[in-house]
Structure 1
Amino acid sequence: AGKAIFCEKPIHLDGDRVRECLKVVEETGAKLMVGFNRRFDPNFAEVKRQIEAGVIGDVEMVQITSRDPSPPPVDYVKRSGGLFKDMMIHDFDMARFLLGEEVVEVNAMGSAIVSEEIGAAGDVDTATATLKTASGKICTITNSRRATYGYDQRVEVHGSKGMVSAENMRTTTVTVANGDGYTAEPLMDFFMERYEAAYRIELAAFVDALTSGSEISPNGFDGLKALELAEAATAEVAKARDLANA
């Protein structure tokens, strides 16, 4: 139809279907942006800027923590594609974004220890994935569907010259100190508050790319690569479950 496309993640739950879609995008010359909004978060974007400026030297290790305040309804879980395709897919994209290289090896573990319903639906609610690039860079991702203290979102990048990190955001930076210790504001409730700026900057970048004709990022290829990592992690956990039940 000649329209520009903004597509939330994932493009589809099946990698083959995504490849079919991207073939049409290429044939028609359509402009496609995939909604990996965390790339546009001012904090994570600054981490990326520091890496590109060479402040920490060559990237060696990346650690990404992403924990939701509470699990979603099980009906949502059943149609979401599972934790790796729904939740950790953001972190897979962030890993590629910060590593600056493609991942060639994926190892993953998962358990259902937060919600029995999620486990009965065939999904996990607690998971870890370890990624490795061809040059040996390593990324560790941890996800949980439960964090009693709020929406936990952190990244840390270790390099040959130092380390850069982005910590959690709070409503204010106020800290109270007294005889009971130090008390700070709780973490932001969930993604709509935590990534409010990221969503706004993301859409502005999409419009700007269409107006200026500049390259769109993240694009369909980025969407596909993140899904491929999610598929690999899902397969790893399913294989381990089958062995345990054999």
Structure 2
Amino acid sequence: MRMLMIPEQERQIEGAGTPDADWQAWPGLAALPPVTARELVPGSARAVVVAPHPDDEILACGGLLQLLAQQGSEVLLVAVTDGGASHPGSSLWPKERLSRVRPDESVQAATALGITPAWLRLHLPDGGVTAREAHLGAMLREILRPGDTVLTTWRFDGHPDHEACGRACAAAAPACGALLVEMPVWTWHWAVPGDARVPWQRARRLLLPGDLLRRKREAVRCFASQIEADASTGQPPILAPHALQRLLHPSEVYFR
């Protein structure tokens, strides 16, 4: 299969991005083939969620995590970084504080979802995963086992750490006999409806009943460091309301 290539300058995370109303109005989103949690993580397979930063596991697959708990699937959450670089120059959120608080926010968010997954924290530097991609891949090959379903951010998601995780998982999963599923997070920001740069032919849509979506929204509120403005720098939230709108649809999209 020919590898998709998207120039870096075409997937920048700048400005407000594509309005959520555009995505909601696009018929192609509702037309994506449906998928179930059992199809994504079949039988007794273990789900290994490789999250670049604390919160990515909730934003990308918070609904799926609830369904996996309901079906009794084993889940391992691999936290690649502790998220210490989200607020450069901030006296309110220095790196040391973020590296303590953000993992705690993830645990609180999992509790809000009603799940108790196993955690593995790799403590790679936030913003520096690309330089340690080979090391990450080697660690993943030690973690993964045949039959696992590996869920991680898409290789062209737009954030360097997300893309490095995607590439490392794409290399490690087949080497270990595991299945790879990729998830768009920042793609919704830089892409547009019907975007030919996005592999919609591989996309599947997991519907989230109202109670699952409600708990996912509650879980996102646990990430105070990311959803509140920074008074020390005057910067808006990392996850501003317009960004969250795109990530809290009543369905989640997976690239199989």
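Since every read-out is calculated from the coordinates, none of them should be taken as a lab result. What you see is a predicted model, and the numbers here were worked out from it, not measured in a lab. Cβ atoms are built from the backbone, for glycine too; each structure is taken alone.
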With distance in nm of label points 7 Å out along Cα→Cβ at positions 6 and 38 coming out at 3.3, pick the structure among 1, 2 it was computed from. 2
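Using the calculated result 26.9 for mean count of other Cβ atoms within 10 Å over residues 150-157, pick out the matching structure from 1, 2.
Details: 1: 21.4; 2: 26.9.
Among 1, 2, the structure yielding 26.9 for mean count of other Cβ atoms within 10 Å over residues 150-157 is 2.
One of 1, 2 was used to compute Cα extents along the principal axes in Å, and the answer was 48, 42, 39. Which one was it? Intermediate results must be reported in sequence, preceding the final value.
Values: 1: 66, 51, 36; 2: 48, 42, 39.
Going label by label, the one that fits is 2.
Taking distance in nm of label points 7 Å out along Cα→Cβ at positions 118 and 206 from the coordinates of each of 1, 2, which one would give 2.7? Write out the running numbers ahead of the final one.
On the way: 1: 2.7; 2: 1.9.
Label of the source structure: 1.
State the single structure among 1, 2 that was used to calculate FRET efficiency 1/(1 + (r/R0)^6) of positions 22 and 46 (r between Cβ atoms, R0 = 30 Å, to 0.05), giving 0.25. Can you show the working numbers first?
Details: 1: 0.50; 2: 0.25.
Among 1, 2, the structure yielding 0.25 for FRET efficiency 1/(1 + (r/R0)^6) of positions 22 and 46 (r between Cβ atoms, R0 = 30 Å, to 0.05) is 2.
For which of 1, 2 does FRET efficiency 1/(1 + (r/R0)^6) of positions 102 and 126 (r between Cβ atoms, R0 = 30 Å, to 0.05), calculated from the coordinates, equal 0.65? If you can, show how the numbers build up before the last one.
Values: 1: 0.65; 2: 1.00.
The read-out comes from structure 1.
For the read-out distance in nm of label points 7 Å out along Cα→Cβ at positions 54 and 238, a value of 4.6 was computed from one structure; give its label from 1, 2.
Going through each structure in turn, the value belongs to 1.
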